[in-house]
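Structures incoming, each one as structure tokens.
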Structure 1
Amino acid sequence: MIIQKMKQEDLDQVMYIEQTSFKAPWKRSFFEYDLQHQGGYCYVAKEKEEILGYANAWYIADEMHLANIAVHLKHRHMGIGMQLLKKIIEVAQKNKCRSILLEVRISNLIAQKLYEKFGFIKLYTRKKYYPDGEEAIVYEKRL
């Protein structure tokens with residue numbers, strides 16, 4: 001498996017993972033924007049021609065915001081999410097960010113455990129953050 005920058009030709013597979021992973025999936029245009037935007041950092045975990053997972057983050061001032069991370073259903077619990085998160089942390093450090101921020105569904109305990117394993121700390125919750133009304137927990141990792 002390799003982690004590399006996401007390309008336009010990866011988007012069909014990325015969108016499949018996105019749509020099967022989230023209750024309120026992003027639109028393709030969101031990924032297209034991030035691929036072209038100077039502050040967008042988009043990566044895929046790839047084995048041969050198959051996308052196993054992806055992550056994208058935004059560099060804003062002196063912070064990195066982890067916008068999206070997901071792993072294909074058949075490749076979960078194999079450390080792929082950890083490798084993608086490590087890549088985002090590495091990119092944030094190279095950009096001399098002071099922290100990484102993210103939001104996660106209050107019900108997504110697996111993701112919360114992953115973030116906490118990497119030193120992310122719960123800051124607060126955002127009421128009715130998601131379209132279905134679920135709360136989000138805001139996490140931060142100081143660098």
Structure 2
Amino acid sequence: MALTPSRGLYLYINTLRTAMDDGIVTDNEASILRVLANALGVYPSDTASCLSVVRGEEDDPFAESQVDYSGHHIGDVATYQGALIAALDDEVISEDEWEMLNHLRDLIGLQEDQHCLIEEAIRAMEEVDEKGSRRLERLERFNTICPYS
């Protein structure tokens with residue numbers, strides 16, 4: 001069944017493309033993609049078709065589209081925050097995961113002040129969340145590898 005173009009699907013497929021740059025999706029990348037699929041309304045049954053689109057096995061549903069799905073929309077900050085926390089909660093953080101998050105940040109047009117608010121929220125969770133300290137260590141690494149610019 002053909003995928004129906006939507007903004008969520010657009011963001012998911014473009015983030016999946018970044019994950020597939022090296023030809024594989026690691027478990028950690030898959031974790032972020034699951035969070036994104038859920039937040040963006042991409043059905044689990046559609047994720048295999050999305051992978052086929054990225055591999056060039058199926059037609060890209062956005063190839064002929066005149067609609068611009070990029071840019072900032074309501075809910076983007078929460079979606080990005082969920083993906084960032086999923087990455088920070090992994091024990092092993094790869095450069096590929098950081099690249100996915102950086103690409104998502106660019107796709108949705110996340111502003112520096114919004115990123116700062118997300119960081120503040122993550123820092124506030126440190127004391128009430130058992131993973132808080134490790135999450136902050138990984139957040140500092142993310143900020144070093146992918147500084148907001």
Structure 3
Amino acid sequence: MYIQLKTLTLEDGEHEVVLNASDEIFLAYDIEVNAANADMIVKKDDKYIVREQSTWDGFPMYEFKNNEIIEFNYKQYGYFTDIDRRKALSGKIRKQYNLQAENKIMRKTLKKILDYLGLEDESFNKYNTKVEKIIKKIPKGGK
């Protein structure tokens with residue numbers, strides 16, 4: 001059996017959790033284990049089930065430790081139990097994130113750095129000039 005792993009650093013150290021398992025070699029596999037050593041991994045509809053199926057989150061069910069596949073209890077780690085809080089925070093951040101404002105900050109910062117270093121970048125200058133002309137055509141608060 002071919003296994004793909006991911007290293008997670010949790011409260012008690014690093015864990016190599018199982019991301020994927022297959023009978024056939026696949027591009028991202030990390031280790032090969034004897035199928036008898038991984039008999040706890042259930043196969044359903046020709047796929048090995050390595051993540052819990054009761055939520056959208058798909059928490060890992062197994063880890064690779066001491067050259068064995070063992071059960072992984074994700075419920076004992078804050079990383080997984082605080083998932084609702086993390087989702088709420090990421091939702092708030094997404095609502096407040098403004099791509100145009102971010103681009104403006106990046107453009108102005110790059111311009112200052114280039115000016116300070118005395119460097120010229122023709123493609124950036126062309127882009128920046130075009131953006132500045134558009135901004136002058138449409139002043140803030142106007143249509």
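Here distance in nm of label points 7 Å out along Cα→Cβ at positions 83 and 107 has been calculated and equals 4.0, so which of 1, 2, 3 was it run on? Let's see the in-between values first.
Details: 1: 3.0; 2: 0.5; 3: 4.0.
The read-out comes from structure 3.
Of structures 1, 2, 3, which gives 21.4 when mean count of other Cβ atoms within 10 Å over residues 11-18 is computed from the coordinates?
Numbers: 1: 17.2; 2: 21.4; 3: 14.2.
Attributed to the structure labelled 2.
As an exercise: helix-only ellipticity at 222 nm (-39500 (n - 2.57) for each DSSP H run of 4 or more, over all residues; to 500), calculated from one structure in 1, 2, 3, equals -20000. Which structure is it?
2
No value in this document is a laboratory result; all are computed from the given coordinates. This one's a predicted model, so the numbers in the text were calculated from it and none came from an experiment. Cβ atoms are built from the backbone, for glycine too; each structure is taken alone.
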